[in-house]
Every structure is written in C-alpha cells, then in structure tokens.
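The next part holds the structures, each set out as structure tokens.
Values in this text are rule-based calculations from the coordinates and carry no lab data. Since the model is a prediction, treat every value here as computed from it, not as a measurement. Cβ atoms are built from the backbone, for glycine too; each structure is taken alone.
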Structure P
C-alpha cells in the first residue's frame, strides 16, 4: 500500500506531510508524558530529612522502559514482515500492514509511532514508498491503518463481545479505511492508472488476509507471553 513518488500532486502530498507530522508530534508528546516522570533531586539532605536546594529531573519509568523495549521488538517484527511484498498490479505492492497488531499489543499511539518509524526507515533505506509521499503513507497506514484499526477493534468488541471476531474485523476495517483514503488521494491527484473501485476490490482480499494474520500473530504472541 506504499504510494511511490509521482502518484500524488504536490498539494495533496504536502497536505498529508503536514497532517502526518502533526500526528507524529502529538503521539510522541502523549507517549513521552506516559513514559517519563519528573522528580525533584535535592542538593543537600539532612539526617532529619530536610532538603535544601535541588532541581527537577525527568526520569524514564519502569513502565516506559518496558514499553520502549516492546516497541523496538515489534518494530523489527513489522519491518521484517513488510519486506515480503507481492504485486497484484504492477507498481502497487501489498504486504502485511501490522497496524492492528501493534496497536492492540502496545496501544494506539505507541503502535502508530512504531508503524511510522518502520515506514520512514523503509522509505529512506529501501526506497519502499516515495519520500514526497511519505506523509501520505504514514497518514494512511499509521493514522488510519493503525489507530483506526484499534478503535474499530474496540467498537466491534463492544458490539459482539467476542475478542477474535473483533480483532479480525478491526484489522480488516483498518486496511479498508486506509485503502479508501489511498484511492481517494489518487483520484484527487488525477492519477488515472487505477480506479477507486478497483483499489477497494483488490483490498478486500488484502484486508481479509490482514485480519487472519493479525489474529494468528496475536495468538502466537499471547502463547509465548504466557
């Protein structure tokens, strides 16, 4: 689902760069607040416990260390899984997205940051997705495909009270949501190589595979965690 350079017009690409950058900054600030704590460190402390002077320092919490470790591990996993591209149509690679997987395991904002980091590394080191189109790819697969998948999962769980069904539908819906914006961006940019309807038809199969693999991987990770 990576969009190469040249598929989007300058206005669309620029707008999505701004939107993606804003989402990354917002998520990073929220995650930082959850991972770090401010503590006052005294310069001098008497035996009676009286403190003199001191300064406020920011420390990484045990929770933050644990989450960062998991984010790095899952980042490597998603990076490896996304290396296996297959082409349904020439020039349009599809692969396991992993947005729902990392969002359910880590949380929506943490998962979004992981997917955004993976997409950036793939773009800069592997040329997978265009540099100008990086904002669009982060918005589609990060904001919609990751955060969107998570809240769809939560919605379907409230509706059906069945975790496996909610996981599948969340991942399935997240891919279709990302694909809808993907197709809309191409249409808005007057790209004539592929119609919106065909993009959505193709991605129904891709979304089904995403839902199945997300369910399998979550069960595997849960097994080893226990």
Structure Q
C-alpha cells in the first residue's frame, strides 16, 4: 500500500522541467538534470545571481526548445557589469531510464565558448541520472517523495566530476543540492542549494544559494507550440 501511495505521488507531481541559472538549458541550479523540454514546447527563463561574478550581479535570460522527444536546444543571454555574452546550448538523452539502469545524456553549455564572463571554455558533459525513491523508501520503511541522483563528468563550468540530488516532497516543491567542480566566474568548486516552486502548471519560481553565499532567484515560463 505504501508503495502504491508513492507511485500516486510521483504520477501527480507536475513536470519540473525548467531552465537552470545559466539559462537556455533545463537543469537544477548550475548543473544539468535528466529532464528534456517536451517536444514543441519552449521554456523561457530569467535568473539573477547577486554579487556572483566580480561582486557584480549576473543576469541570465534563456529560451529552450524541445526539438524532439529526447532532444532540446537553447540560447542564453548573460550580462554582468555591462558585458553581454550569448551561449548556444543543447542536450540529448540517448539512454532511457529503466528499473535497473539510469538515463544517460550528453550536452553542452556555450558550444562556441563565447561566455567569458562565466567560463572561457565550452562546457561539454555526459550525465547519468536515476530515480532512487524506491531504494530510499525501503531503507526508511515508508514512502517518500521522488528523489533523483545525478552524476556526470565534463569540461568548463563542470570541469571534472559534478553531481546533484533533487527531492520532490510535494506536487509543487522541489529541493535541490548540487556540486559543480569547474570555474564559474571567480568561484570554483561550488556547492549550491536551491528550491523550485510550481506556482501553476507553466510557471516555476527559483531561489538558491550559490556556493552557499551568493543569493540567486529566477522565474521560468513554458509555452506549447501547436
């Protein structure tokens, strides 16, 4: 019975696809996740990271489009102290998750390596992601909200090993914790915490602490293209 309740909670939870704080790529705070923007949908986003780079705010506008079931592409416009850079991003899921195996994705943030204000190198990555809710529920002896573990390796912002865990305790709240090993502006080896709230079916509000000291916030909105 308890696992039936868990399954019902997962089914009832709205899709938490939303752009991360770099804009134009579905993800958690800085790192990507396993989510692909639905086919023929666009996620628009705006995020501000306070005093995040050179003690100046970073502004990120993003648009991300679902090209196919397992493929998305996006663009980010980032501004810091008057400097503006544009990033081209993409993500492809080539292995679907099943009961015993994780989903596997490859992707890139800033394919041309133009966003010097964040990192002068293209951020390529490969990511594995798995829902571990059933394992946690067996250990705890009670159902829990969906919990997903992600682990990847990459370059640029993700230089080396990166990873994160996110928990959906209710149909509207998502709690995120992640580690990004690469350089993000003046910072390196970032441990970030954040929350995402579903205001409505198409709206998401974000709040986070980058490296546990820079406050950041944002909003996401989805448009479905007929």
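Rank structures P, Q by mean projected area of the Cα convex hull in nm² and report only the one at the top, that is, the highest. Biggest value here belongs to P. Identify the structure, out of P, Q, from whose coordinates relative contact order in percent (Cα under 8 Å, 6 or more apart) was calculated to give 18. That value comes from structure Q. Could you figure out which one of P, Q the value -21000 for helix-only ellipticity at 222 nm (-39500 (n - 2.57) for each DSSP H run of 4 or more, over all residues; to 500) was computed from? The read-out was computed on structure P. If you line up P, Q by FRET efficiency 1/(1 + (r/R0)^6) of positions 117 and 133 (r between Cβ atoms, R0 = 25 Å, to 0.05), the top spot, with the largest value, goes to P.
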